[in-house]
Structure P
Amino acid sequence: MATTIAEQLDKFVSSYVTLAGQDGLKVPFDSEWPSSCYDGTGKAGELVNWTPKMQTNLGSFENVEAALSLSLHPDYCLYFTRYFSGNLSAVASQGNCELLQIWNEEDFTRLQENLIGHLLMKQRLKQPPTLFFGVTDEEDFILSILNDTGEVALEQVGKLPQKILAPNLADFIAQLTPQPQRDSA
C-alpha cells in the first residue's frame, strides 16, 4: 500500500531527528527570525538546538492559487504546511539534495512570493507549471513537482524538467536517506 505524503514526511523527519543523535540539530540563534523550532534561546549567532515542529495553524496557498488562477497539487500544499523546520539534507540515488522547509510564518510568505515568481516565469516561457520543493548540489538544478501529474522531476531553472525521479512526492521522499546537518537551518 502506498503511503501518503504526510506519513512519508513524518517518517523522514523522525528519522532525521533520530540520526542527529544526542547532540541534536544546531542552528545559530536569531531573535529577529523567531521560530517554534528553537528548543531554547541563546545569544545572537550562538548555536542552539532546534527540532522540526508540526504546524498548528496551517498555512494556505489559496492566495497563490487565486493570483494565478491555478490549483496547486495537493501534495505540494501539504508538504509545506506540515512542519516548521530548517531545510532537510538528504542523499538520493542521483546525489545530494536539500528539502526546502519553512522556518516560520514569514518564511511561508517568502516561499509563496518565490513560487509566484517561479510560476510566472514558467507562464512566460510557455512551459507547464512546476512547483519547486528542493535543491541539488548541481547549480541551477531544482527538485520540482509537475503540478498537473504530481510527478517529481529534476529541473534546470528556466528549462523544461529533465528527468522524472518518482511518480509522486511520497515515493520520492521514501527513497531518500536523511543526512542531518547539525549547524544550519
Structure Q
Amino acid sequence: MGRVKQFDPEVAVVQAMELFWRQGFASTTPQGLADALGIGKGSLYNTFGGKRQLFDLALEHYLQTQKAELASWLGSSGSAKERLRRALMFLVATDLADPYLRGCLATNSAVEFGATDKEVARQVAKLFDYTEQAFASVILNGKATGELRSELNADEVASMLLNTVTGLHALARIDRGDGRLQRVVSATIDLL
C-alpha cells in the first residue's frame, strides 16, 4: 500500500512558482524544488512528473493570476486613462515592493527560454495577447467616450502599452525607486 500524500499539490505549485520566479528555470534544481516544497524528490516526480512539468504548472498558475489581476484593474471604475494608469502603477508598486527583484515570471520566461522552447513561448504569448486585447478594449472605450483622441489606433497603442509593461518589469529588477518607473507610466499615459 502506497503512502498517503502529506502535502497539497496546489500549494506546492504556488511554492514552486515562487522558486522558479526567484531563481529562473535553469538555476532551480529538482532537489532545490523538493527542499522548498518540503517533500522528497520521489514525491516531486510521482506527483508532478519532474521539474519541467512542475514549471509548466507554475507558469500556468502565474499566467492565470496575472490575467485576473489585469482584468480587475482595467475593469474598475473610472476613465480610461485612470484605469490604465492604476493598472500600470499597480505593476510598478508590486515590482518595487518585491525584495527579490523578480520582475515578471512571464517576461523572465520569455527571456530565459527565448526561441528554444515553443511551448513556453506559446504560453507567454497567450498572456501578452490577452494583455493587448484588454488594453485595446479600454482604449476603444476611451475613444468612444471622447476621452482619448479619435485618431489613436487601439491595437498599436495596446502593443505600445504591452511593451511598456514588459520594460517596466525589466527595469524594476535593477531600478529601486528613484522615480524612473513612475515617470515612464506618467509619460506613457500622457501620450494618450
* Winner on distance in nm of label points 7 Å out along Cα→Cβ at positions 16 and 72 once structures P, Q are ranked, highest first -> Q
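With helix-only ellipticity at 222 nm (-39500 (n - 2.57) for each DSSP H run of 4 or more, over all residues; to 500) coming out at -24000, pick the structure among P, Q it was computed from.
Working: P: -9000; Q: -24000.
Of the structures listed, the value fits Q.
Which structure, out of P, Q, was mean count of other Cβ atoms within 10 Å over residues 24-31 calculated from, if the result is 17.8? Show your work: numbers first, answer last.
Values: P: 17.8; Q: 14.0.
Working through the options, I get structure P.
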* Structure fact -> If you rank structures P, Q by FRET efficiency 1/(1 + (r/R0)^6) of positions 8 and 112 (r between Cβ atoms, R0 = 25 Å, to 0.05), the highest one is P
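If we compute distance in nm of label points 7 Å out along Cα→Cβ at positions 152 and 176 for structures P, Q, which one ends up with the highest value? List each step's numbers first, then the result.
Numbers: P: 0.7; Q: 3.5.
Greatest value across P, Q: structure Q.
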* If mean count of other Cβ atoms within 10 Å over residues 120-127 comes out at 12.2 when worked out from the coordinates, which of P, Q was used? -> P
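Only the coordinates and a few stated rules stand behind these numbers; no lab work does. In this text the structure is predicted, and so the values were computed from the model without any measurement. Cβ atoms are built from the backbone, for glycine too; each structure is taken alone.
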